[in-house]
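What follows is a set of structures for review.
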Structure 1
Amino acid sequence: MFDDRLEVRSPGLPPEPVTLNKLLRRERVHASRNPLIVRVLTDSGYMRETGEGIPRMFDVMEKNGLYPPEISIVAESVFCVTLKNQPMYTPEDMEWLEQFGELNLNPDQKRMLLFARAHGGSFTNRDWQRVCEVDINTASRDIKDMLRKGCIQVFSISRSI
């Protein structure tokens, strides 16, 4: 434990089929390093054997306005999860975002709402790609989702020559 973060380190790499990429994509992947311990914890009600732990960490951190967990392999064979105790947004930003709470927006969508709020109420697909560091397809998918949810509108400007 540190003042600004909690680090959990586990010797060894994640067991197959768990990969770092799958965890970072929040895929529900389950594999037990010690099935006997998992069985005891599952039978006693302390956990479920569904691969939901990592995705749940991402969700809880996000709901509390904290940076997502950092998952890495250090020293070539140590699995490390870092949970930062630093808010991603200001208290004012969190309060403003509450109006969209029931829409189930992902972190990039929240970030772009705040971007639009700070930049005259609008953004482009190119802005989304640059700010969120995603490709055009991911940006388009997230924008369409926000349109369906009704939290943004499309404005087009036609020019007459």
Structure 2
Amino acid sequence: MKIGESIPVLDNFFRLTYVLNPGGAFGTKLGGNLFYTILSVLAILIAGYFFLKSKREDKLLQISFSLVLGGASGNLIDRFRLGEVIDFLDFLFFKIRIPPFKFGFIDFSGFYMERWPVFNVADGAVTIGMILILLYVIRPQKHGSVATPVATV
């Protein structure tokens, strides 16, 4: 495939679209390649540490950290190889349309999104892993306290 080329898989709902993404997951652009490389390394180190410290009985937590580790590693490999990440999953989940508005002294120019940003399997793994970790942390324990995600050191 050539950059920007799309192949319909499920009509217009799902396409394979080849793009190179110098930004972050789902097309975010908070910084340059160095910023996202450092962020990926930090995510790998932190997720790896907590994976090793997590209790073996907490399989869901270990799977969650594994998803973050695998996704961050996959995107980091692309950054080292290409200087950016290959994205290819292109979905039409829903359209977002926020009209322009004024809130106090802030003028918001509005936002429109026809399709979900193109992403890859690694982006999905990191996102699902982080959602699972957050759910694990906020879930109520038997005694009504907040869950502790890792074993005590």
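Bear in mind these aren't lab numbers, they're just calculated from the coordinates by the rules spelled out. Since this is a predicted model, take the numbers as computed values, not measurements. Cβ atoms are built from the backbone, for glycine too; each structure is taken alone.
Here is how the numbers come out for the structure above:
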{"read-out": "Per relative contact order in percent (Cα under 8 Å, 6 or more apart), the highest-valued of structures 1, 2", "value": "2"}
{"read-out": "For 38, 25, 11 (Cα extents along the principal axes in Å, for residues 97-136 alone, calculated) the corresponding structure among 1, 2", "value": "2"}
{"read-out": "For helix-only ellipticity at 222 nm (-39500 (n - 2.57) for each DSSP H run of 4 or more, over all residues; to 500) computed as -14500, the structure of 1, 2 it came from", "value": "2"}
{"read-out": "Structure (1, 2) behind the derived value 0.8 of distance in nm of label points 7 Å out along Cα→Cβ at positions 65 and 89", "value": "1"}
{"read-out": "At a computed 166 (volume of the Cα convex hull per residue in Å³), which of 1, 2", "value": "1"}
{"read-out": "Top of 1, 2 by mean count of other Cβ atoms within 10 Å over residues 33-40, largest first", "value": "2"}
{"read-out": "Answer label among 1, 2 for the case where distance in nm of label points 7 Å out along Cα→Cβ at positions 1 and 41, calculated from the coordinates, equals 3.1", "value": "2"}
